[in-house]
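Next up: the structures, one after another.
We did not get these values from a lab; they are worked out from the coordinates using the rules stated. Everything numeric in this text was worked out from a predicted model, so none of it was measured. Cβ atoms are built from the backbone, for glycine too; each structure is taken alone.
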Structure I
Amino acid sequence: MRKVILVQWMLLLAMNSMAWSQEPADFPVRGFCIGAPSSDQVPEFIRMIHEILAPGRVNTLVLRIDYNYAFTSHPELRVESPLSFAQVKSVVAACKEEGIRIIPQINLLGHQSWHSTPGRLLAVYPEFDETPQVAFPEIYVWPNDDQLYCKSYCPLHPEIHAIIFDLIDELVEVFEADAFHAGMDEVFYLAEEQCPRCNGLDPAELFAGEVRAIHEHLAQTNKELWIWGDRLIDGKLTGIGMWEASMNNTARAIDMIPRDVVICDWHYEQAIPTAAYFASKGFQVITCPWREPRVAETEAQMTQMFRASSPEPMAGKYLGMMQTVWSGASGFYQESKKEIPETDENGRSVVMTFRALSKLW
């Protein structure tokens with residue numbers, strides 16, 4: 001990995017030292033990832049598709065649904081006032097009209113809580129918790145002293161997959177999707193002492209096993225699996241750290257999962273060329289910025305250069321870009337209508353980042 005990243009850093013430096021081509025970066029994936037709107041914001045969200053995303057040349061929308069849908073298979077997992085079947089169909093119709101591929105997401109494995117508040121899955125089914133407080137109450141208090149905010153479910157619980165597979169199937173069907181995004185980023189709790197099933201097992205094997213289980217389920221109906229890539233990068237070896245890479249021994253899972261899983265490789269503060277690592281391993285990869293326009297521009301140029309300069313089949317593994325937005329859909333839409341969007345104290349702006357990418361696309 002170190003040699004691959006060193007070579008690509010050298011390419012990046014060379015790229016920045018020469019006059020870069022101003023030709024449009026017409027990537028196969030010009031993506032946008034955002035949380036689903038609340039049920040009362042659907043008309044506004046549809047306007048955003050027509051007025052912002054389509055003119056910005058977005059052709060792929062990853063919509064983070066989680067439990068914001070009126071599931072019929074497991075209504076107990078619905079959030080309050082979820083999106084209805086009809087509302088989802090109206091979003092699907094808008095995307096079809098604009099030629100936008102829509103991919104629903106549920107955060108699986110990790111991200112099952114927010115600090116001390118469990119998400120819907122663990123709130124309804126606490127027995128799925130990888131770190132159950134009841135197992136070792138004398139040593140375990142939530143939230144942990146490490147202040148990490150996201151619990152995991154136990155991937156070896158015998159009842160977990162029957163439930164999440166039902167949810168996946170419903171979303172894929174109602175969104176008429178040919179792919180599903182399973183999240184799987186920032187999985188900090190795995191093979192934990194508190195878990196009676198995972199205790200002492202290999203975190204890489206556990207992570208890979210969950211990817212394979214979801215992949216195999218989707219493959220039965222010829223659906224594609226997308227995941228975030230951070231748990232497949234060695235955070236210590238690369239110096240990237242525990243957030244955008246793994247420090248809990250899951251990175252070796254990269255050699256244990258199917259090569260047709262699509263990797264969404266997110267880096268927000270620096271344009272780190274780990275896409276080259278995933279492509280060299282045989283994966284299709286999408287580079288994902290957030291709110292730093294200069295980082296997004298560098299990542300787009302880097303992706304364009306990799307596609308142009310790499311031999312086949314590696315060149316075809318670089319699918320393009322996908323901006324991630326972690327604020328609400330309504331807030332993004334309202335900010336997008338401003339001539340000069342607001343920035344934070346460091347000059348960062350998701351809207352300005354979107355505009356920068358749109359110009360390159």
Structure II
Amino acid sequence: MKLAIQQVVNDQSSLVLFKVRVKTLAKKLGFSTLCIENMQIVASEMLSNQIKYANKTGMVQLWFNDGLDVGINGTAKQTQRQTDNNGCLPLPVTIDLFAMDYGAGINDIKKASQDGFTTSDTMGKGLGSVSRLAHESDLYSLTDKKGWHGVALWGRFYRSEDNKPEHYQVGQFVRSYHDRPQNGDAILVQTSNRQLSYLHLDATGHGLEAEKIINKIKLARLNILQANAHKILSMTEQALQTTTGAAAVALKYNTASGRGEYCAVGDMRVSLLNIQATKPPDLVECEVSPGILGHATRSYHAQEFNLAIGELILSASDGIRRNWTVNDFPNLWHKHPQLICLLLGNNKGRSSDDQSIIAIRRIA
């Protein structure tokens with residue numbers, strides 16, 4: 001998932017410019033005319049809301065997945081949803097719109113999300129059109145709170161809605177230091193009909209030096225889908241022997257059963273969010289082995305986990321600050337993992353480092 005555009009929202013000209021950029025990217029990625037029209041309506045609603053209510057504190061981002069990278073196994077054809085020789089499915093082609101502001105927020109999210117609700121003399125389409133037109137979407141807001149307060153609104157479009165996962169939801173945020181072309185953080189994903197595996201990397205150093213380490217892993221063409229978590233890290237460590245190494249999380253997850261395992265080394269945060277109807281959400285910090293994978297590693301071993309429906313597991317590099325708890329963002333944790341990752345990344349990302357976070361939730 002790549003950030004194409006971040007744009008400050010001030011006036012109607014901002015809205016027009018962003019809609020043009022959305023249309024240009026969507027055409028390039030092969031979205032249908034109807035889908036592009038829906039994207040532009042959603043973009044209009046997002047930006048119009050900020051122009052009216054956010055007191056010029058808003059920004060909007062355009063993210064995309066072109067589907068060409070199946071993780072670390074090379075290029076995949078997107079004409080059919082078929083597995084390659086290693087059983088990997090191509091990643092779906094998607095466009096994500098994300099709007100966030102630092103305004104007063106919304107007191108009644110449920111009411112504001114109703115299709116047609118408006119508090120001003122407009123056409124009355126309202127924020128409800130986002131959930132109606134986007135293939136996936138979510139809305140979050142905080143009011144009268146120290147720290148961040150405002151509105152965060154996200155919508156995703158699939159080039160083919162049939163590619164939307166059935167048993168799980170996944171969110172990602174990967175952004176380079178000062179938005180430079182080189183990035184030492186990477187999340188490499190492979191999926192099949194029942195399995196999801198990822199390798200989350202934070203290479204040592206910055207810029208070109210760190211990106212060379214990431215590229216070395218990509219060129220190794222590791223088959224992480226067919227390996228367990230410990231094996232994934234072992235293969236990665238072998239590929240990193242001539243480098244200064246990286247912090248890493250390897251995770252393997254059965255999307256049907258909710259069972260999985262992870263193996264982690266270095267300055268990475270792995271957390272399991274327990275959600276129970278009778279108790280507040282509980283964020284459990286998971287074990288991470290010390291060291292630098294491929295350079296100064298002592299030992300590491302796999303940890304098993306089991307997600308109940310609604311629960312999620314996430315990992316984050318040290319580019320995401322750790323000075324937050326679930327209580328800092330009340331009622332966020334039942335939202336879509338993509339909204340969670342975008343909100344945390346934009347609020348808790350350190351501008352002096354590459355930043356990355358991935359979250360998986362079981363939904364069935």
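When semi-axes √(5λ) of the Cα gyration tensor in Å, for residues 148-259 alone is calculated, the result is 24, 17, 12; to which of the structures I, II does this value belong? Don't skip to the answer; put the middle values down first.
Numbers: I: 24, 17, 12; II: 26, 22, 12.
Value 24, 17, 12 for semi-axes √(5λ) of the Cα gyration tensor in Å, for residues 148-259 alone corresponds to I out of I, II.
Any idea which of I, II comes out highest on distance in nm of label points 7 Å out along Cα→Cβ at positions 36 and 180? Each step should come with its number before you reach the end.
Working: I: 1.3; II: 3.6.
For this comparison of distance in nm of label points 7 Å out along Cα→Cβ at positions 36 and 180, the top structure is II.
Taking distance in nm of label points 7 Å out along Cα→Cβ at positions 28 and 196 for each of I, II, which is largest? Walk me through the numbers on the way to the answer.
Values: I: 4.6; II: 2.7.
Evaluating distance in nm of label points 7 Å out along Cα→Cβ at positions 28 and 196 on every structure, the highest lands on I.
Consider the structures I, II: one of them gives 17.6 for mean count of other Cβ atoms within 10 Å over residues 156-163 as calculated from the coordinates. Say which.
That value comes from structure II.
Once relative contact order in percent (Cα under 8 Å, 6 or more apart) is calculated for all of I, II, which comes out largest?
On the way: I: 19; II: 15.
Once relative contact order in percent (Cα under 8 Å, 6 or more apart) is worked out for each structure, I has the highest.
Could you tell me which structure in I, II was used to calculate helix-only ellipticity at 222 nm (-39500 (n - 2.57) for each DSSP H run of 4 or more, over all residues; to 500) as -10000? Don't jump to the answer; show the numbers that get you there.
Details: I: -10000; II: -7000.
Clearly, the read-out refers to I.
For FRET efficiency 1/(1 + (r/R0)^6) of positions 252 and 316 (r between Cβ atoms, R0 = 25 Å, to 0.05), which of I, II scores largest? The partial results should precede the final answer.
Values: I: 0.45; II: 0.85.
Going through I, II one by one, FRET efficiency 1/(1 + (r/R0)^6) of positions 252 and 316 (r between Cβ atoms, R0 = 25 Å, to 0.05) peaks for structure II.
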